[in-house]
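Following this line, the structures themselves.
Nothing in this text is a laboratory measurement; each read-out follows from the coordinates by a stated rule. In this text, all values refer to a predicted model and were calculated from it rather than measured experimentally. Cβ atoms are built from the backbone, for glycine too; each structure is taken alone.
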Structure 1
Amino acid sequence: MHVSQIRGFNYQPSYAYNGADIWRRFDAAAFDRELGWGKKHFPKMNGVRLWLAWEVFAAGSEKQRAQFLDNVDAAFGLAAKYGLAVIPVLFNRWHAGSPEWGGVFLDNFLPGRSWANYYFDRQWRGYVSALMERFARDPRVICWDLCNEPFSYFTKQLWSEYTDIAPHEQQWLENVYAACKTAGAQAPLSVGFWGGAKFLQPLNHLSDVLNFHRYWMGDPAKKDEFRRELDDCVALREQTGKPLLSSEACWGSLDNAKRVEIIQFHLHELNQRNIGWLIYALQHSYVADLHWPEYGLVTEPGTLHCVEPDGSIRPGHEIINQYL
């Protein structure tokens, strides 16, 4: 399968609040049940983006690290059981307070700022080395996502203008890319940038697959802007010859009808341009932006889940099958 043919979902299991929770309390039965629900409701889905948690490996004993790798292997196996190619996410740089997912923070890669930086280089290299030793040639992996949404500085300034931060983050990503290549990663590498061409153009050397997140948030007045941004990504695909993948798609809402409207527009535009996609996200979860208000804090995105806590499909979301 070509990356541009991926049609699937991100998956955060229902039981977890964040990345450390997913992997410290790994529940294979939940993965099996919930990926099974996904395949039942969306029979043509063919890919899943699974977020790993480097900090669980880094903080573990030898026995715990071995168990972490076994759990990752089990998760890959359950995806394969349902015919899903896997896009593993090695690191995360998206941070939210509803609740916090975890991952890599500024303190980790800014030199001399804290003890977190002092240990980080050794920790991330050990983690990447162990993953690649076990999974570098794993045929279940169709693409590696080295980092989810780096350069998430959340302002209107261009990311590269943060000269005290951005060069260090870029250098770290370049080191991760090189480490995976040196270790023999067989599947293509990518970075899941939260913007479109403004990241992909200057940083496409970090990606064998052009991997981006561009959300249309439901404002009809911004449809043309969204289309233009997708067209800019397509132009870069033509220029570089690299596949194009939107590894997160379809903004949320607490209003089911509004979410369906968002899904219809977003997936139509991606399919029109032959862009692979993974909706964020499959399952109702305690993870940020994936639950109804009675399950925890809800912020601006509302909720982006597609399958309810009891395994039923969220109202109206069967429409996704028209785009698979």
Structure 2
Amino acid sequence: MHILVVNDDGPPSNRLSPYIRPFVHALQSAGHQVSVAIPAASRSWIGKAHLIEASLTATYVPESAFRDDGSWDPAAPAGPPHAQWVVIANGTPASCVQLGLFNLFADRGPIDLVISGPNHGRNASTVYNLSSGTVGGALEAATCAHRAIAISFGSKDPQPAPVIDAAARLASRLVSHLARTWDPRVELYNLNVPMRADVESRPVRYTRALPYHWTHGCLYAETQSNGLSSVQKSETNGDAQPTINGVSHHDRHPSDDNDTTHPLQQRTFAWAAELSGMKKALQASPEGTDAQTVLSGETSITALCANFWHVPGLEGDLVLDDDDDDVPQ
């Protein structure tokens, strides 16, 4: 098969993206043709977003040019045009899928399957399915009518090379099996592989996604409070022109010149995911869920559809009545 591989962890890196190179090698050892399109920087937690105000620059990088820190040697001998590894500046998993399917590898033949991953850490439960850039890449492929598999290797801790290689071999075998026996009801599969030396001899199970919700704000923490600012920097295309309430000075009406409003209060929040509650829920998850399965040291396969499907039965006309004038208490 011709397989397109994307990820959300970026170029090979011992710290952030340690799994993609061994996995690509495992696919190649199994006889697959592999084309790789990856973002130039980590894009975790981005779902299937596109950065529509940013231009994308695709750089064909020989695999031998990658360093262990996620960078690459720009002076390395150039590979052939449309080589197998492409790094995309301003790329996201979803945009890597778009360019990989339709722009970058036309001379390598049609793509039979899209794989997003392997992610550096597991992606189990509904909230991770909806947040993960790894799952988002597979969702993007599914919306392009391509079969897709999201793969996550279930540990962010450093792993010995034999453990990584075992997970990569198992994932490659599962890719071949799922592609050969693809259920027509399925648009994408989400795989979670535990990181252990004996993973190839452990059970592999079809699972359901653990339902979970963020019941309190736990992803951001305030880093600065009571800040005051009347001038803001526009985030559009790097425009550094001062703006007030999103309106540049050039766009303001003459009547705005006498504006005497006070500076607007600002508060600053930084990403500070506090996931202890989530971890407890995963550890207490019911048997048969993706979370419970991978935490038990077994590989989880969850079959998914790429849609927000309507709730059956809520159809037809909606008629307002007098009770709708009452304000809910």
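Here FRET efficiency 1/(1 + (r/R0)^6) of positions 6 and 70 (r between Cβ atoms, R0 = 25 Å, to 0.05) was calculated and came to 0.95; which of the structures 1, 2 was it taken from? Answer for the origin of the read-out: 2. -6500 is what came out when helix-only ellipticity at 222 nm (-39500 (n - 2.57) for each DSSP H run of 4 or more, over all residues; to 500) was calculated for one structure; which of 1, 2 is it? Comparing all candidates, it corresponds to 2.
Matching task: -0.25, -0.65, -0.94, -1.12 is the computed value of log10 I(q)/I(0) by the Debye sum over Cα atoms at q = 0.07, 0.11, 0.13, 0.14 Å⁻¹. Pick the structure from 1, 2. Structure of origin is 1.
Relative contact order in percent (Cα under 8 Å, 6 or more apart) was computed and gave 17; which structure, 1, 2, did it come from? Going label by label, the one that fits is 2.
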